[in-house]
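Below you'll find the structures, each written out as structure tokens.
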Structure I
């Protein structure tokens, strides 16, 4: 397992060893002991989620607030996405900054997202299969988000806005600035 640090503290890319032969390929997408040994983080993932998206679907930017905050280990199983993670930790030196990464299923990389960050992705191909582990159970009352097109963040999604497909909820998420008024 190889760890690649991002500019956001505690957020990193995980590259597993992939074994390829004439039959196909094999990899461990997650191994608790190796994860702990490599990252120093003893995470107890309690929930796995799977989503399916068609090209142009934008999901996010989402997070769980307060005591229900979630650390996540995300991975694209099939297809290609543009993944965005925003640091919402006010005490962090990278508060309000984001990382943007292209993820392709056949690369088998994962991204670890610590608690206190918003996450979203845009499906760049048809039939995207996206999976993620969470260290806390989903709680609908703690569900929160920020607008994908927030001008303060200035995220370039590299995709025509008029071709994006968003849920009604995601179309109406509050601004990043509104988080500071709580």
Structure II
């Protein structure tokens, strides 16, 4: 049985974050900056510039994500933090149905998962989500929101599931608050009760 640990993505874990993000999917090119930049700004940056932005985030803190380790190897990543810092979320029409005010700093979002190919199928997304819930709660978040894919309605490749899967969020206690598209749900978890 592998040993799984999850730690905040801090400046001393930048190379681990890079390893987790570069094991399949778009993480290598995106550098988990998709939700942090407007579409115009994202398209105007290179992969190297996005890498610099990620490094700056990890250096300046607080940690914008968590890194999962399997037997000491960086294997996965989840972005979790105040929704107000993830500027593209508020500009995405699909998420306009969120019942939470977009300027509320106490609403946090889980917006991106990345799991290296060789570590998929081990339940890392569920473990990362549980850790994200704890991290958001300890950081004072009131609501944790997410935008998972309902794979019962639309099957996607593993690389297209960076939002997470609805059933994983439901198993963690999230409830659906909106369904902006048939296969995209908006879910939330109250953290202060």
Structure III
């Protein structure tokens, strides 16, 4: 089984592209959603987050996302510590999930693939790109974030120029029809390698 990493900066549309692969029957592991699930349900993560951020990290046993975001997005060192707690658990969850799949290839959608220096864990890496202003507009449209908050989150991610040097496949996601055409070509190419 071929294991593909799918990544892209905030607002690039990586989830849209992941959905297109999923529509083609490719199993897709959504790292962000699983991380949220595991942060709420893993006793190990719960214990370590409380040690790192205090009891306020959880309210009534549920993750206090706004509190955590207010702490880590201003403090890169704290964000690294948070990622050091969550990412190994997510990684193991992905490995376990992969063993349950019956498909020529699987995709792990993950925002911080290069930031975590994880590219060597995949057979191929797909990078989803879009111009910065398009990405900002998308995030402002979907979230209740301010431009400053979006740019702060972008500053915690590598720029596309750096990512392009580390990736195998690029899908530019501006026009959905063109994006879908590229996904179909990439899908056929990966299947040919299986």
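One of I, II, III was used to calculate mean count of other Cβ atoms within 10 Å over residues 21-28, giving 19.0; which?
Attributed to the structure labelled II.
Check the numbers for distance in nm of label points 7 Å out along Cα→Cβ at positions 13 and 157 across I, II, III and tell me which is largest.
On the way: I: 2.3; II: 2.8; III: 1.4.
Going through I, II, III one by one, distance in nm of label points 7 Å out along Cα→Cβ at positions 13 and 157 is largest in II.
Supply the structure label, taken from I, II, III, corresponding to semi-axes √(5λ) of the Cα gyration tensor in Å, for residues 109-148 alone with the calculated value 26, 11, 8.
Numbers: I: 20, 14, 11; II: 22, 11, 7; III: 26, 11, 8.
Here the read-out was taken from III.
Taking -2000 as the value of helix-only ellipticity at 222 nm (-39500 (n - 2.57) for each DSSP H run of 4 or more, over all residues; to 500) derived from one of the structures shown (I, II, III), identify that structure.
Numbers: I: -2000; II: -8000; III: -17000.
That value comes from structure I.
From which structure (I, II, III) was relative contact order in percent (Cα under 8 Å, 6 or more apart) calculated, if the value obtained is 21?
II
Output the label of whichever structure in I, II, III has the greatest value of mean count of other Cβ atoms within 10 Å over residues 53-60.
Biggest value here belongs to I.
Laboratory data are not the source of any read-out in this text; all were calculated from the coordinates shown. Keep in mind that what you see is a predicted model, and the values were worked out from it rather than measured. Cβ atoms are built from the backbone, for glycine too; each structure is taken alone.
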